[in-house]
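Given below, in the form of structure tokens, are the structures.
Each value in this text was obtained by applying a stated rule to the coordinates, not by laboratory testing. What you see is a predicted model, and the numbers here were worked out from it, not measured in a lab. Cβ atoms are built from the backbone, for glycine too; each structure is taken alone.
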Structure 1
Amino acid sequence: MKVSIQLTVNGRGYRREVEPRLLLVHFLRDLGGMTGTKTGCDTSQCGSCTVLLDGVAVKSCTCLAVQADGAAVTTVEGLASNGTLHPLQEAFWNKHGLQCGYCTPGMLLASHELLRTNPDPSEEEIRHGLEGNLCRCTGYQNIVRSVQEAAAVMKGGA
């Protein structure tokens with residue numbers, strides 16, 4: 001049995017027939033070609049699959065594609081606009097907030113959600129806001145610095 005769903009991914013509409021049990025992460029990677037969204041743990045512990053669903057950060061490895069029917073999804077590929085990196089992407093580059101890059105898409109989208117709800121977070125608030133995203137390479141300090149720089153740029157201070 002398949003179900004028809006329609007959603008917008010990074011501004012582009014998709015209509016597909018999917019199995020009801022298909023996870024959003026697999027829809028994005030396999031049907032939508034959004035390979036920036038990673039499958040890390042399949043249990044929502046690592047956060048590498050984080051996307052924005054109608055502007056709110058969700059872990060796509062525990063969200064069914066049918067649950068996103070009618071929604072707008074933003075993946076890491078959708079952060080850049082007209083070839084220009086989003087301030088978060090730019091800051092992660094400038095402040096070395098990435099190493100292997102596996103967790104980076106999830107970190108960027110979780111950071112986006114954090115800055116949407118708290119545009120001027122303290123270091124402690126950044127660390128708390130990213131608790132659901134694991135990085136095995138950086139030790140987090142450069143990720144925190146990256147989010148701080150992006151916050152400053154986004155509010156016009158840098």
Structure 2
Amino acid sequence: MADNSFDIVSKIDRQEADNALNQASKELSQRFDFKNTETEIKWLNELSVEIESSTEERAKAALDVFKEKLIKRSISLKSFKADDPRGSGKIYKITGNFNSGISQENAKKLAKIIRDEGPKTIKTQIMGETLRVTSKSRDDLQIVMRLVEKTELDFATQFTNFR
């Protein structure tokens with residue numbers, strides 16, 4: 001019988017992140033407490049966001065609004081890291097980055113947790129920024145999924161590529 005497998009990855013749904021950014025931008029333009037603060041949020045590149053405002057407090061508040069929208073869109077805040085506000089002339093900027101991929105170090109930690117606490121028939125293999133989990137039993141794979149979900153990790157995880 002062929003082995004069953006799935007991959008553990010750490011990535012964001014770019015479309016959902018874009019929706020969260022658009023919702024936050026719309027809310028910032030409509031809310032009274034952001035009136036005349038020239039607060040805006042925009043993409044810098046594929047995985048980076050920049051918030052600009054005329055005051056440090058409004059920049060932090062805009063970041064909170066964006067985080068709230070990410071949560072509503074089911075994007076884990078573990079995958080988003082924001083810098084402290086920095087002054088740039090008359091405006092304050094906050095840069096935030098989305099993390100993508102599991103580092104080698106984190107993949108090794110996760111593989112060790114699965115080997116130590118999971119069923120003995122499970123095999124793990126690090127493949128770049130993903131961790132492949134294989135077993136002859138689908139039930140064992142489901143046990144590993146529950147184990148990974150309940151384990152406190154400092155990065156977001158998703159399951160893909162079920163076979």
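Out of 1, 2, choose the structure whose coordinates give mean count of other Cβ atoms within 10 Å over residues 82-89 equal to 14.8 when calculated.
Numbers: 1: 14.8; 2: 11.9.
Of the options listed, only 1 reproduces it.
Given 0.05 as the derived value for FRET efficiency 1/(1 + (r/R0)^6) of positions 34 and 122 (r between Cβ atoms, R0 = 30 Å, to 0.05), which of the supplied structures 1, 2 does it correspond to? Provide the component values of the computation, followed by the final result.
Values: 1: 0.40; 2: 0.05.
Of the options listed, only 2 reproduces it.
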Next item on the list: Can you spot which of 1, 2 the value 4.0 was calculated from, given it is distance in nm of label points 7 Å out along Cα→Cβ at positions 26 and 146?
Entry: 2
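For relative contact order in percent (Cα under 8 Å, 6 or more apart), which of the structures 1, 2 scores highest? Working shown, then result.
Values: 1: 23; 2: 33.
With respect to relative contact order in percent (Cα under 8 Å, 6 or more apart), the highest-scoring structure among 1, 2 is 2.
Kindly point out which one of 1, 2 the value 0.95 was derived from, the read-out being FRET efficiency 1/(1 + (r/R0)^6) of positions 74 and 90 (r between Cβ atoms, R0 = 30 Å, to 0.05).
Comparing all candidates, it corresponds to 1.
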Next item on the list: Tell me which of 1, 2 gives 2.3 when you compute distance in nm of label points 7 Å out along Cα→Cβ at positions 10 and 114.
Entry: 1
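Taking -12500 as the value of helix-only ellipticity at 222 nm (-39500 (n - 2.57) for each DSSP H run of 4 or more, over all residues; to 500) derived from one of the structures shown (1, 2), identify that structure. Please list the in-between numbers first.
Numbers: 1: -8000; 2: -12500.
This value belongs to structure 2.
One of 1, 2 was used to calculate Kirkwood radius over Cα pairs in Å, giving 17.7; which?
Details: 1: 15.8; 2: 17.7.
That value comes from structure 2.
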